[in-house]
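Coordinate-derived values only; no laboratory data. Predicted model, so just to flag it, every value in this text is computed and none were measured. Cβ atoms are built from the backbone, for glycine too; each structure is taken alone.
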Structure P
Amino acid sequence: MPKKVVVLGGGVGGTMVANALAKELKKEAEVTIVDEDGKHVYQPGFVYISFGKEKPHKIVKDERKLLRKNVGLVVDKAVKIDKEDRRVQLANGSLDYDYLVLATGAEIHPEEIQGYEDAHHFYDMQASVKLKNALARFNGGKIVVAIGGVPYRCPPAPAESICLLDYYFHKRGIRKKVDLWFMSPLVRIFPLETVDPFVARAMEEKNVNTQTFFNVEYVDPKKKMVHSLEGESIDYDLLILIPPHKGAQVIRDSELGDRGGWILTDRHTLQAENADDLYAIGDATNLPVSKSGAAAHYESPIVVDGIVSDMTGTPPSKKYDGRVTCFCDGGFKKGIMMDFDYEHPPSPPPFSRRAYWKKILFNKLYWWLLPKDRLPGFLMGSVK
């Protein structure tokens with residue numbers, strides 16, 4: 001009898017793993033993806049929607065069209081995982097498994113910050129369109145970009161948004177009328193320590209005001225003030241606030257994660273702790289790497305190798321080394337590219353048109369490249 005492999009989540013990691021397993025195992029396994037709405041969303045496109053550089057319909061496709069023919073798709077919500085009986089309870093039924101891949105991603109929870117209704121963000125489609133409209137109406141004043149909790153998807157994104165705001169208002173000819181502020185909850189501006197001085201200098205050159213160690217506690221919509229846990233506050237005319245993130249509800253309800261719902265995951269094998277037949281990938285893990293599609297891209301071969309090795313009784317040949325490649329749009333058609341792993345932090349990258357066009361090319365080719373693991377080497381860097 002073929003083994004049953006169930007993948008929860010049809011994002012980057014889940015799609016890549018399902019396709020690769022179906023290709024590798026053929027009739028030896030039945031591979032099934034469970035996805036709540038059956039839609040695959042290219043999440044890095046949200047920020048470009050906010051700045052009018054992308055259209056919503058272009059970053060969404062039917063998951064079925066991205067899967068190999070021998071991958072099953074169940075459009076349903078996973079509500080509970082029983083690792084003892086190897087069963088996933090769905091809203092409308094259940095699925096048994098021999099191997100389970102948890103590609104459940106991250107959830108945003110803006111409701112956890114009092115007064116968030118007066119803030120904007122670019123972490124889902126509706127909010128991105130709302131921010132786009134707000135920016136189009138904005139003709140001057142103070143814009144504050146702050147972070148509502150750590151960790152969150154795509155660590156460079158808040159700094160990237162500041163660069164894009166600077167560029168956006170320059171293009172509109174009103175940059176001098178806009179006062180930009182960036183508030184970081186960390187002791188530095190940028191999450192990656194080796195890159196921080198470079199980004200801090202770039203923000204200074206762009207006339208962006210910055211403040212570190214500002215952990216948002218609540219927002220006062222009437223007074224238009226953001227208050228921090230440290231007892232400080234800042235006023236705003238328009239607030240962009242990265243919402244708090246948590247691991248998926250099904251992970252929290254199944255008690256497979258830490259306090260934030262992030263799956264306790266072996267940093268090299270990507271096996272979920274205390275369950276040899278469970279693997280975790282992408283945003284869902286508690287690994288000390290970026291919550292990004294790039295991380296999921298590098299993690300997927302390790303998950304596939306682990307499952308195939310276990311099925312065939314051979315030792316696994318691959319380990320995850322923490323590899324991530326990040327592109328960041330710096331505005332004015334320049335960008336930066338960071339490539340790093342557990343042992344090698346990224347070198348401070350220069351702004352360049354090459355990095356910018358690599359990011360744009362990747363955005364355009366995403367649907368053909370990444371879900372089916374066709375990523376060419378020239379788009380990625382190399383860890384030194």
Structure Q
Amino acid sequence: MGHAYTPGLKVTDKLLVKKHRILPLKGDVIVKVGDKVSPDNVVARTLLPGNVVPLNVANKIGIPPEDIDSVMQKKVGDRIKAGEVVAHARPLFGLKFLGGSKCEATIDGTIESISHITGQVLQRGEPSPVEVKAYLKGEVIEVIPREGVVVACTAAFVQGIFGICGETFGELKVVTPDNGTVLDDKFIDSSLKGKVVVGGSLVTAAALRKAIDVGVRGIVVGGFDDKDLRDFLGKDIGVAITGSEDIGTTLVVTEGFGQINMALRTFELLKRHEGQMACINGATQIRAGVIRPEVVIPLEAGASIAGSNGSGEIEGLKVGSPVRVIRHPYFGRLGVVSDLPSPLQVLESESKARVLEVEFEGGLKAVIPRANVEMIEG
């Protein structure tokens with residue numbers, strides 16, 4: 001029987017991680033295949049065109065639009081400075097006491113276009129430099145001319161459920177004694193500046209505020225209160241993508257909302273790599289084109305990229321597969337699949353669905369629709 005699709009959450013000690021680092025517009029790639037890169041190394045750069053600001057020359061000077069060429073002091077492509085005269089009507093009959101009209105640029109940039117129909121000049125602002133950084137500590141394995149690169153590394157890898165803020169990196173530091181301890185502000189001090197902090201079952205609002213104040217780069221924790229999230233961001237996230245927030249500290253939640261112990265397997269993996277560099281990204285999208293927050297811990301240079309498993313292929317559920325329940329009444333609980341009955345079964349709602357049996361810690365077993373679990377991939 002074919003496997004029904006089951007969403008997977010990767011938690012693994014060794015994986016080939018590949019990241020496409022692509023410019024928003026064509027530009028210059030400044031590394032080559034085989035180059036070793038660090039997270040803050042620039043791999044490509046370009047210039048984003050400045051904003052367009054209209055300037056109604058005909059209206060300001062008081063001429064018909066078709067006569068705009070007779071007053072223009074600048075032509076298309078010329079550079080301009082704010083306050084510089086771009087158009088000037090000579091005094092009537094050449095008599096200075098009758099004055100003349102001037103029109104000045106409102107921004108620094110260039111003349112984009114001159115319209116004989118509207119009498120408007122479009123000013124293009126100065127371009128903005130955009131740089132794309134490597135994000136990972138790894139190796140450039142592919143160059144996409146004028147667009148970007150693919151960076152790869154062999155790494156320990158953890159996917160989260162939800163996150164906020166974008167890419168950052170820092171030394172991994174476990175600050176709670178176990179995976180069930182709440183990460184409150186007593187665990188945060190100035191020694192954690194620049195680090196990626198690992199907590200237990202929940203991070204409090206006070207701890208997050210203190211982490212931001214002392215310069216913590218990132219926090220990885222089991223859960224987070226959704227009310228605290230609304231307070232921090234001033235809005236509900238909904239189903240939009242996160243990652244563009246600017247609160248100063250990236251947050252990766254591994255289990256869900258509320259006080260939920262970080263999976264022991266995840267906590268132990270992070271603890272084993274304490275003191276190493278971790279590259280994290282809180283960007284999340286929970287609708288089509290799912291994006292997971294992640295923690296990437298590049299392994300030492302001796303770990304071979306060529307020999308790592310980069311397929312990421314999901315094998316499907318089987319007896320013994322570790323899973324997390326993602327629906328009430330067992331939401332957030334971890335267990336292993338103990339049985340996979342083939343026939344459809346009637347649920348409490350009287351609908352029919354494929355189910356599985358999960359055995360939780362302590363021996364408790366429950367029959368759950370397969371759509372209500374998430375497989376934890378090793």
As an exercise: mean count of other Cβ atoms within 10 Å over residues 129-136, calculated from one structure in P, Q, equals 19.0. Which structure is it? Q
To test your reading of the models, identify which of P, Q gives -8000 for helix-only ellipticity at 222 nm (-39500 (n - 2.57) for each DSSP H run of 4 or more, over all residues; to 500) when calculated. P
One of P, Q was used to compute log10 I(q)/I(0) by the Debye sum over Cα atoms at q = 0.07, 0.11, 0.12 Å⁻¹, and the answer was -0.32, -0.78, -0.93. Which one was it? P
Structure from which 6.5 was derived, distance in nm of label points 7 Å out along Cα→Cβ at positions 113 and 345, options P, Q: Q
